[in-house]
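Just below sit the structures, each encoded as structure tokens.
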Structure P
Amino acid sequence: MSRDERVGRIRFMDEQRVNLDGFAHEDVDLGLVALASPYDPVPSLVVADGAVVEMDGRAAAEFDSIDAMVARHGIDLTVAEKAMALDDVALARMFVDPGVSRAEVVRLVAGTTPAKLARVVALLRPAELTIAMTKMRARRTPSNQAHVTNRLDDPLLLAADAATAAAYGFRELETTVPVLADAPSNAVAVTIGSVVGSAGVLVQCSVEEAMELEMGIRGLVSYAETVSLYGTESVFVDGDDTPYSKAVLAAGYASRGVKMRVSSGAGAEVLMGGAERCSMLYLESRCVSLARAMGVQGVQNGGIDGASVAGSVPGGVREMMAENLMVMARNLEACTGNDALMSESDVRRTSRTLPILLAGSDYVCSGFGSIQRYDNMFGPSQWNAEDIDDWLAMQRDWGVDGGLRTADPAEVGRLRRRAAEACRDVYRWLGIADFDDDHVELAVDAVGSKDLGDPDPLVVLGAAQTIRSSGLGSLEVARALQECGYDEEAARLLDMLVARVHGDHLQTAAIFDEQMRVLSLVTDPNDYAGPGTGYEPDDARQAEIDAIRQARGVADLRADQAEHASDRFTVIGPSETGTDPREVVIGLSPGVGRTVWRALSGLTVVEVLRELLAGLEEEGCRGRVVRVASTIDLGMIGLTAARLAGSGIGIGLQGKGTALIHRRDLPPLANLELYSMAPVITPELYRLLGANAGRHAKGATPVPARNPYTDEAIEARYHTSVIALVALERACVDGALGTEDIEVRL
């Protein structure tokens, strides 16, 4: 059916952002299948004379290089017979049973083959995956990782953004480049920004592996995760790699005190045409088993660059979480994806991430774009700077620790300036580039690189070439920081170099906290064993989670209201019933003119009254203002005003701006007209309400007034303010005070 033939409802649905995503039918021949393919091998393990002679239906003579390494180094043969004999469902239940310890599950999983582990985790339903991840992650304390990049590879902006990311709580910062040769400069700039922001932040520059290892050896980066694994040998070969070459590279990083994890993830083999008709989960199980066999401490997986491929097929999001769980079950650090943008739909993005946020992970995101989406040189992340406030609110909503905290705006400004100035001063002192004060100012205030204008790209390239050719390392950067007066930052950088000699951060799932303490599987093991156990934020951390900058209380509202206080309200005396048939009484709630001075619409109460009285005047009526001190109920306020009016018509007005027209003979909950949408009531509508009250007083026909419509979440935006306003109003209620006539100087 052509678009023109579709009804409007379908045309409307076609325009929603979810339809920018790609969705695929399952296709086993292409490997477009998430959890189980008929071509996945049946789990098996045969051991003879202490060696594996068959694994997952393949004899040792037929092993490829992945099989060979897993069979030799990745399976604990002391427990393999028991583990492989366990019924799949029985082992799956152990993942979620609080009566079975994490250590016992890890012990048994160590004896399973890739096919066995994949079949077991595929049995877990989404809620069970969440419970299992809560239990199985290695480190007790969750954390998060940021991407810090920009289109221009601008060092000052990188430094300012790195400091900002550290201020928001990220404990790893990953940068990359649009121009490969710029990598050394990016590494130096992000390192400078990281030590301005916090002690103990790990830094990576994700580029071609030889250059990244060189920067690691020189101390310019402190971790790596770009050693990619694949689930089929053909894809390894296409990249001129083998599991063994990857293992040697991983050992090279670790031997120099550089923390590293490998990367894999569903969809990679499909994209490269090498899935061999197997499911994504099974292929990823091979990668995770291979990581264990290589002896690395962790894995970044959960789709990664192939996230949109996995997300395109039925059950694909569930598969990505299952592959994260396999990493945890193999007793490795889990960096749980959520870095590559899986969907243009905010609902699908949240659907993908929320279970992991609730469960907690060693790193909830393997690259939250702490910078603008357009500046993310990895490609847009699942979460970017545009989403930081949403993330902080989700943490607060659920009372969970997603690794971030609200940063004080003034502190962010201070850190950005110090980082940009430190980067400028270090580059100048080392003789690698010279940036002027205007550039510093632009970097401090920039939302993203588009705010920097069009700087000369050769400046960055020249700086990077100088850094690389001179052999400059972190020791020289630390000295430059000290020489330029940044003693604290220099000490933090030296502490990171000392930590590399100690090597404690090479423990599984290790991070540094801001006091440079190592939190890891060894020092901070996950001890979840059901309700009442495991990680809960302590009081200080919970206060950080709860204290988002948008939260407001009565004290904040009182201060806001006080800014609009005036002396325009004067009490004349007790109110009497009027006799003029053209008189309409406007009844005010107890706090108006005392503690409440501005309505939710932004209009002051004086401005509202001016419009109401003007509307009455247009109809030839006279308005009298009274304050009803005995109640905050709008119906009773309006009815009280009507009973005092000579015409029998009254207007009720609450401080928040809600208003109605009442008549003396109606029940309290009845009224003639009601403006309930206080935040969106305009001056024109208040004037119409006044005019209509006058028409009712004269017995004329009023003009129908309708509440303005908005698709904004009015309740979500204003209800907290309403609660505070009601508290201010209720504090002014005084039943003994009665009703007073008020003079309002307009």
Structure Q
Amino acid sequence: MNIVNVFGNQSLILFMKNILKIVILLVIACFTSNYSCADSRVVSFVDPMIGSDYHGNVFVGASVPFGMIQPGPTNMSKGWHWCSGYHYSDSTIIGFSHTHLSGTGIGDLGDILMMPTTGEPTTFKGTFSDLTKGYVSKFSHNEEKVRPGYYAVILQKYNIKAELTATERVAYHRYTFPESAKSNIIIDLGEGIDWDEPTETYLKQIDNKTIEGYRYSRGWAKNQKIYFRAEFSKPMIFKDVYEPFYRPRSKDNIDVHKAVLSFSTIKNEVIEAKVAISYVSCANAAENLIAELSDWKFKKTVSNATKKWNKELSKIKIESKNKATQTMFYTSLFRTMFSPSIFCDVNGDYRGADGKVYNTKKFVPHTVFSLWDTYRAFHPLQTIINTKRTADWVNTLLDITDKQGSLPIWHLVGNETGTMVGVHSIPVIVDAVLKNIDGIDAERAYKLVSSFEKRNDRGLNFVRELGFIPADKENWSVSKALEYAIDDYCIALLANRLGKTEDAKRFSERAKLYKNYFDKQLGFMRGKLADGTFRKEYNPSFSLHEEADYVEGNGWQYTFLVPQDPQGLIDLFGSKKAFADKLDSLFAASSQLNEGASIDISGLIGQYAHGNEPSHSTLYLYQFVDQGYKTAEKVRQVLTEMYKPKPDGLCGNDDCGQMSAWYIFSALGFYPVNPANGEYVFGSPLVDKAVIKLSNNKTFTIIAKNNSTKNIYIQSKTLNGKPYNEIFIRHQDIMNGGELIFEMGNRPLK
């Protein structure tokens, strides 16, 4: 049938014009109404370079969500800014290593470094003064591409294009070489990031396309063992080289394995490599390789990695009129999906905290638990969108406790680092149990967390004997005590849930010991000496990284660290008004710090320091003194000033996703001030709409009506169509599914 005969010429023209108008209007709506329409793949909004400059210390490379392997570039430089192995200010690459940390203030890992080169092969990495020697190469950010699951760069010295992608346990390298009779791939088992140094290495050629080996090292993780199997797409000439490695801390040398894999290449010839790792054995690495990446399809692997990221990131769909908000939100969500990372092989084998090898099918063991940071918001976020993984993480923490004989503090690849203060596996475990997450034995959990009471290390002996930690007997006494009070409170909650009345009472009393550090005359949490008196001289702005009463902070920041008992803290000041005035003075104080102050005190508004975790709940305390409008003002200020879509856009270390989790919660309109009571305190929603896909297959929708840069104040709230007047929303209300509507306005409600 001829369509012209049906409509007629004029009718057809009119019909087509109307269709065109509809298409144009739809396109305009997508790009002007909100940015979520522009691309149904939310992964497109992620900018992995955000936080790679300044203090962010984030991982840059290729990975899949919570993957064991995270291949990425390693710069030549060492030091605090290179804790992830990469810093945006650098222009050198010494290779691509397979394990990384993201956002930490201590460096480690960087295992199994590979570097493609041309010319006379050398295993000497080179020097800054002479980049023509050794295998180091310059690179330019203009020739660098990075997105979730994919990384690419041009190594300028060799004119080699290097591309990376990954599965959970296998890295996939793709190198495009120029014409050369001497093309090489260097394997360097001596290189590691920051503190890391090798203790024993091994390399073996299996055939003309396959090698395997292991690297034992010590650093932040005192006894790390990693094994690998690597397959190449082209036959190679293998040359194993032993080179001495000087270990500065032990002042001795070992011979480390380095290898030169040689090829002859034509112009634009591609050589690919698949590298699988295991923390158990080379045989398990080989099994991981076969199970996860048996073919040679690089683009397919990139596509699969992208799909995995898109699936995870789509657990929260947002709408916003501001593209920067969209970028920051999904990049922040992306940053919450690096760790804890898988720590077992496809067959269920894993290395326990006692160094022995075990097998389990009951849970998926993980590693990289930055608990001092992540108990605050990262883990509560995951209880909403990742309950299965939360159960795996909690069961991992319980397993670690069984095998090392104590609760984890900061666990890294089978090693207890003991970093920072508090024992914050406790709130993570308790929060998950109280939220009824499946697969966790509550009685077992209580037995292990309550063992905290019997510890004698890290100042806990003084807590039991004196009721406080003497500042002249124990370093970081105030910080330790305040964090321990949070842990005790959490144990009391779980004891109460399980009907252990006497235990609940005892731990509740311990949880109130934070009051012993409060100086009512000065209005600060202060160091108390063994004789019961406060230190004679006191400056709340003073900070030292070591030999101080506070860790990574000062009196201003730690005075407000009582998230488990805001009312008790308010009572110490005598009234809501006095407490509100103290909060005001925090933000009005001078931001000047003394020489030698901890570098972690960053992102300052007055003496509020958003760049470090002790401050993260403080903004929300105004809600407890009937001045929630000030919370709204400060939250919006931090969301827009401390998080920007550019490499130096983070004001402090991302700390394994905690800084990012703060952004996610706060942009949605609430935050878990208390890390374990299941209540999220309201602030000021930045996004116009969010649909959260819950782990129970329900959805929870958040709508901020009349939201704008001026309309930052919540005027009213409705939950599932009914007026809602609480200052918080409960976890169960979210998990039940439904709709929360904020009416926003430009005038604060006082």
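Each of structures P, Q was scored by distance in nm of label points 7 Å out along Cα→Cβ at positions 327 and 535; the highest score is held by Q.
For the set P, Q, ranking by Rg/Rh (Cα atoms, Kirkwood Rh) places P highest. Taking -13500 as the value of helix-only ellipticity at 222 nm (-39500 (n - 2.57) for each DSSP H run of 4 or more, over all residues; to 500) derived from one of the structures shown (P, Q), identify that structure. Matching structure: P.
Work out the source of 11.4 here, i.e. which of P, Q gives that when mean count of other Cβ atoms within 10 Å over residues 127-134 is computed. Going through each structure in turn, the value belongs to Q.
So mean count of other Cβ atoms within 10 Å over residues 143-150, computed for just one structure, reads 19.4; which one of P, Q is that? The structure behind it is Q.
Every number here is computed from the coordinates shown, using simple stated rules; none is lab data. Being a predicted model, the structure only gives us computed values, none of them experimental. Cβ atoms are built from the backbone, for glycine too; each structure is taken alone.
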